[in-house]
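Just below sit the structures, each encoded as structure tokens.
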Structure I
Amino acid sequence: MNTDQMLRMSFGRQALIATVLALIWAVGATATFADDTVVDTCSVGVDCEDDDLGLSLEEIELHPSPAVQQIYADDSILFDRRYRRVTAATQFFDAPNGSPTDALDSGFNFVTLTNEEGGWARTSNGKWLPGDTLSTEVATSRFAGVRLTGDTLPYPVAWLLVHVRPSITPGGPDNSDVPVLLRYTTVYLYNSVRVDDWVWYQIGYQQWVKQTQVAVIKPIERPVDVDTERWVSVDLYEQVLIAYEQDTPVFATLVSSGMSEWPTNEGLFHVYVRYPRTIMAGAYGQPDFYYLQEVPWTMYFDDDIALHGAYWHDGFGYRRSHGCVNLSITDAKLLYDWSSTEFDYSVPEDVGPAVYVYSSGIYR
């Protein structure tokens, strides 16, 4: 099964959790939570059309959109390199029409180009590939996360994971009379209702979406063993990373962690080495072989598992990696710069920020 097939399967990610979390973030204060309960339960065709299940238009108009600060894509780092996928097994050469130096097996292979000449392409390792083995230019994701300003948030915040026309009632069909809401849109979750086996969230007046269509920002209390001022949590269930300063969440974004064959380990770790750009390769001689040049803003925290930017996909919010935690390039650079104060290069044993990986729910 290839990566794209696995991604399509992952779009069926489903949740057991049936919660609405009241997020109260005050400046300098720890996020606090409401009881983990679903407000209502209904059955399709019986009582899901009850107007009392959702907030009124007047209530929603008091807080029409999430009070978070959107980060915008940084074009200076999105387009400073030319990325290509290698589409077939090939060899590197020392010059155009020169001598072969290294074989490159077929796999999930991407390179960055520094020069093109006569049907040949020079890559960042200084070697050349035949141009007919390369794809057209790879379009990097323009997704970026949000800053959490410390202001009080009256409702939980989430990203839409798919383009969707919200349903008028929980469990109902898409409403074809309303505009499509785009993937990566941030929304408030005003209310929640369990319909049979699924939780539905109210994201507007008479606008409901299924739990599989959103990824929720869920700040957590600082684990007792976290020993750095700046640290991050990675929620494998929601596919959401949150950055904290002491007890205060300051930034959140979508990630892509390891697929079931190569899961990202849960636990408490520390960044132990980092690189602005690095080659990643693995699974030599295996069907899942990969070779990735110039992986950006990489921070290793669990052996060969890292937080890093991914220029080769736009599937954030779904599991699709070989174990690492993928971020958009904009988010990876932001996190790389933000966490730099946790390193003391004069102390050989010093470690970087703590990375707490956990799951707030169970996939099914």
Structure II
Amino acid sequence: MTTLALNNQNKLTKTHAVKTSTTAKRLVNTKNLSHDDWLKIRKQGIGSSDAAAACGIHPYLSMLELWMIKTGRIDSNIDEGSDGYSPLYWGNQLEPLVAKYYSEHTGNKVHRVNAILQHPDHDKHFMLANLDYAVVGTDEVQVLECKTAGEHGARLWKDGVPLYVACQVQHQLAVTGKQAAHICVLLCGHETKLFKVERDERLIASIIEHERLFWQYVESDTPPNPDHSASAAKALKLLYPIPEPASKLDLSQDEGANKLFDELLSYRDYMSELEQRHDQVKHQLQALIKDNEVAVFDKGSISWKRSKDSTTLDSKALLKAKPELLKQFSKTRQGSRRFLVNTNT
């Protein structure tokens, strides 16, 4: 599996745009579209927010999990709940304020694009886009992408536009045929940054080919190779939750599978060795710190404090004294698959 390499994102404004006559198709009007219907239409193609995952560079969503969403195996994790805990919820709530700030500080007028757009070329029909806003009255930019990021997400913006956001915007420019976009991001609720991204034809060509390959996985119902991410681990658990009883797969003659198994054993031994080294150094430092709570070094510090005493429930003693409570308050916990490695030596 290959992944898309996006380099020098802070220099995107220096790329050379090529004029294009592309005009996106308005696939469906979203003004009165229900959220459920919107999600169904999103499954018909790769949206701009899907682009980075389809290219294998999204920090939170793997190709495999996106494939499971597009093939209907799992629901999208897009949550617009109003419980106050969803970053996506607050992102949607703050988006108009970010757009208002942008208009006030740039003088550019913006308006909503109430449509799901589709690439006009038939061989790129899988490319869809939802634009936050269109910028009107200026030749400099045509698209506005509004972003919000909390304390954790803000770290991804310290060196400029994150790779997955740059991929998203280039996808939008590919679908619409537009030449440039502004990204206005609100960081931690009090800092705003503005970036300009110009159309990059070579980058767009690479994105299209990666997305075309991903869509072939979707149309053929073939799962893409998993990566190292937590998203891929989650997807594999959902894809293969329960094994066939007493089943066994013989891969002893499969050269590729045996190579992977050898790599796994090698990494396992290496990790064990590193863990032993880590623990040895940790213990040596603890011996130096002795009775002190904090030790300061030229590059940082170590805290070795005692936690506060806490009161916990002694469940064993409780059940011994009141065994009838086990039946009254017990519950069944669903089992999970355990990945255990055994060797022949």
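Rule-based calculations on the coordinates, nothing more; no lab input. Note that the structure is a prediction, hence the values are computed from the model and not measured. Cβ atoms are built from the backbone, for glycine too; each structure is taken alone.
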Practice item. Using distance in nm of label points 7 Å out along Cα→Cβ at positions 98 and 210, single out the structure from I, II with the greatest value. Key: I
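For distance in nm of label points 7 Å out along Cα→Cβ at positions 106 and 162, which of I, II scores largest? Don't jump to the answer; show the numbers that get you there.
On the way: I: 3.1; II: 2.0.
Going through I, II one by one, distance in nm of label points 7 Å out along Cα→Cβ at positions 106 and 162 peaks for structure I.
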Point to revise | For helix-only ellipticity at 222 nm (-39500 (n - 2.57) for each DSSP H run of 4 or more, over all residues; to 500) computed as -12000, the structure of I, II it came from | key: II
Exercise for review: For mean count of other Cβ atoms within 10 Å over residues 66-73, find whichever of I, II sits highest and give me its label.
Suggested key: II
Practice item. Tell me which of I, II gives 22.0 when you compute Kirkwood radius over Cα pairs in Å. Key: I
